[in-house]
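There are structures below to look over.
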Structure I
Amino acid sequence: MPMESSHVAHTAGPHRVVVIVDENSNPFELGCATEVFGLHRPEIGRSLYDFRLCAPEPSALMRDGFFTLTGVAGLEAADSADTLIVPNRPDIDVPRHPAVLDAVRRACARGARLVGFCSGAFTLAEAGVLDGRPATVHWQWADSFRTRFPTVRLEPDVLFVDDGDVLTAAGSAAALDLGLHIVRRDHGAEVASSVSRRLVFAAHRDGGQRQFIERPVPKIPDESLAPVLAWAQERLDAPLTVADLAARASVSPATLHRRFRAQLGTTPLAWLTGERLTLACRLIERGESRFETVARRSGLGTAANLRALMRRETGLAPSAYRRRFGPGTD
């Protein structure tokens, strides 16, 4: 998704991420936001964001009364957010707190980046900031969302949608995918990979992958793709083809394609291209300035192919990416 398409208002100091917690919010998505944006990163040597929680009331009873959240800032903290993550909750038919919707509208008006995890898309839509824009929501609620908000261009079968300054994620786990995508957009592939390793989570699943992936109980022998993925990741500079991956997995290309669709929600070629592009970004971030070398070492072939893929996937030419994420840019 284009990195240059958002126009995010910035405060002095680190980029400030604020999460609004409302009554009956889901703890999991709150935990995802805290893990991705709120922790100090000793493996990186700094905190990536200034992270805060806020709520419209002094205390917020979380989903199903699991616990009560207290001691967080008032809703006025949302007015200083560079990125505002809106509340999500399972009771999608109950109107959101009017003060929360007003805070979302103010954030939108001043150019803050808005993020909705799971049913948070309902909050954004109810505030009116998704009209005429693409968004996604958990597949379970797609029909309800489409009925209530017909002016939103719903994309119901993707993990997340990045529309520049408004981003939405589908189900709970997709909140981590979108969170890492935002880190990658803000700080580059190397930092995002470091965060994902600490989370023990896949470094990058593209937003266009399917939400709902059938996962039948595996037969014996194990049909996991992990061995062939690890093998390919060590050989990205080689001229690997789908046929090579299939041969390594001892299956036909058609069977490999079915397994990729079932287990990863993508195709072997799309996965291979994504891995090569991530490697290319990391090489640039580490200081490699010769784009022909980057293209060769990442398996993308030529500098022209590198430029085309980077523009398509990041919105930046390699030279612009180097200026933004290369050595000495922190």
Structure II
Amino acid sequence: MSSETQPETPPNFWGYMPEEEYYTSQGVKNTKSYFDTPNGKLFTQSFLPLDQQVKASVYMTHGYGSDTGWLFQKICISFSTWGYAVFAADLLGHGRSDGLRCYLGDMEKVAATSLSFFKHMRHSEVYKDLPAFLFGESMGGAATMLMYLQSEPTTWTGLIFSAPLFVIPENMKPSKLHLFMYGLLFGLADTWASMPDNKMVGKAIKDQEKLKIIASNPRRYTGKPRVGTMRELARVCQYIQDNFSKVTAPFLTVHGTADGVTCPTSSQLLYEKAPSVDKSIKLYDGMYHSLIQGEPDENANIVLRDMREWIDERVERYGPKNY
């Protein structure tokens, strides 16, 4: 294709290579589909290893304003190349799923909607006897924790959190005055995109070249946060902190010490308060919020290596010996 006929923005983060060709080059098979739920259609993707037997299934949730495409899928592809069947869904209001863009007025419903797809795959004939893990990044970590709390404890073999949102940094917290004033409108302002955004993307991405790629994602939400979203995230963070005592599954939580979007305290509190007997925490000195998508490759590879070691060990420890 000549440069004159190419769109200004490539259709994918890797450029113009056809999708199937790219995924094959990465050693995975990708499928895209829509999953019907009572709350609307979810856009879903699967990433399956091409040339190896599946060891377990992993169910991934992206962060605020993002989607399962663009750079987030690099995480999905990595896990798939390690021998895992990966399933991901755009959250309601995100990417190609139904819902008002980036409106998270009821996080319990948002989490339950993705969970319905994840459980559908987890209990399917192919995967029901294999270990199964939930993975959540950033605000997707909060959604993932809600999914875990909404599930029977035995549903999930383990949990992986990347810079999860369980504690909002002081400078990112919504103004109580703003929320109070909007609250006087009896819900009319709930969907308004009128809260300060505190330049979240710039605080999340260290590698400037990757920041440009992330910023070129045509499905990324770039508007201001909605009133109801910020109110609900503040509520959910407190709810999760109050329920750390219910986390009994094995888990790994990782955080950069220079994270300006979600507090490293999120991971530290979970590690301290969860009664799980198999729990791990990794803090990466000087790394920003987006540990895999936004750090230089050498840093991202350290995080991925730690995740791989952790999940491989849990499959060996808890999984069937004949998979």
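Nothing in this text is a laboratory measurement; each read-out follows from the coordinates by a stated rule. It should be emphasised that the depicted structure is a prediction, and the values quoted were computed from it without experimental measurement. Cβ atoms are built from the backbone, for glycine too; each structure is taken alone.
Computed over structures I, II, distance in nm of label points 7 Å out along Cα→Cβ at positions 30 and 270 reaches its largest value in I.
A value of 20.9 was derived for Kirkwood radius over Cα pairs in Å; which structure in I, II was it taken from? Before the final figure, lay out the partial values.
Values: I: 20.9; II: 20.0.
Considering all the candidates, the number was obtained from I.
Quick check on the output: 13.4, 43 is Rg and Dmax of the Cα atoms in Å, for residues 14-125 alone, derived from one of I, II. Which one produced it? Clearly, the read-out refers to I.
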